[in-house]
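Down below are the structures I want you to see.
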Structure I
Amino acid sequence: MTEKPTPEEDLADEFRSLGKNLVEALRSAWDSPERRRLQQELETNLTELGATLKQEADNFTSSPSGQQLRVDVEQLGEQLRNGEAQQRARQELFTVLRTINTELQKAIDNWSKPPSGEEPGAPPDSSNGQP
């Protein structure tokens, strides 16, 4: 008598087959001529991109705009070393924070005021149906 495999054994066999098939499909895709051609094309294009970017960077560096940018960056570095930029940023931050605090205080004061016609500390009027 031949013993019939249990559903669990059939399921396990199918998972094993699935694993083998996935590995084989990935191996076939990796070894395919199309993948190799695409890889070569990408490598060539990335090499060309790198060369183009280097050439353009060299062109920009030698251009008047590039020279001005270099001077500006050097001046910024000097300002940072001297603390000028830090002092200016600190002052601007102080001004912004003071403005925010002033506006928040106005909002707090406005929210804290009782509506006109009510005495401070008096419970809100509930006769209009609102709490």
Structure II
Amino acid sequence: MSTSPAVVAAPHRVVFADDHPGLHPLVRRILEPQFQVVDSVFDGQALVNSAAHHSPEVLVVDIAMPHLNGLKAVRQLRPQSNAVVVFLTTHADRALLEQALEAGAHGYVLKASAASDLVPATRAALRGERFVSAAVA
């Protein structure tokens, strides 16, 4: 009787975009090993380019970034990307939350809650569910 090795699903691929360099290693520590961060970029235009190159399943995106803000970058990506979007932001603003949801986001996580909310928000987004940090909801 032969037994074949168990097939292990590859972790979902994530591209992270935020203009604060110090946040990049923290977000990697939060997301890995449950997800594979294939790229981290510092502005919205780089996000568009990276998503086209890496075809991630998840985009974790800051709203306020140079060259192209996160909302505009996500709107630009919607026609060509099936990636789910989780915004990671400092803005606990209902109007921005509404704009993020209109842009197609499944998640809206405050940076202050990233350690506890980012992984559950990403998992919820992959299931097609919405997740909003409690301080905004």
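So here's what we get for this one:
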quantity: FRET efficiency 1/(1 + (r/R0)^6) of positions 20 and 60 (r between Cβ atoms, R0 = 30 Å, to 0.05) - structure with the largest value, from I, II; calculated: II
quantity: Which of I, II yields 0.75 [FRET efficiency 1/(1 + (r/R0)^6) of positions 44 and 92 (r between Cβ atoms, R0 = 25 Å, to 0.05), calculated]; calculated: II
quantity: Top of I, II by volume of the Cα convex hull per residue in Å³, largest first; calculated: I
quantity: FRET efficiency 1/(1 + (r/R0)^6) of positions 28 and 76 (r between Cβ atoms, R0 = 41 Å, to 0.05) - highest-scoring structure of I, II; calculated: II
quantity: Among I, II, structure where mean projected area of the Cα convex hull in nm², for residues 52-99 alone as derived comes to 4.9; calculated: I
quantity: Label whose coordinates, when mean count of other Cβ atoms within 10 Å over residues 84-91 is calculated, return 22.5 (choices I, II); calculated: II
quantity: With helix-only ellipticity at 222 nm (-39500 (n - 2.57) for each DSSP H run of 4 or more, over all residues; to 500) derived as -10500, matching label from I, II; calculated: II
quantity: Origin of the derived value 2.3 (distance in nm of label points 7 Å out along Cα→Cβ at positions 12 and 68; candidates I, II); calculated: II
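Read the figures in this text as sums done on the coordinates, not as results from a lab. The model shown is predicted, which means the values in this text are computed figures rather than measured ones. Cβ atoms are built from the backbone, for glycine too; each structure is taken alone.
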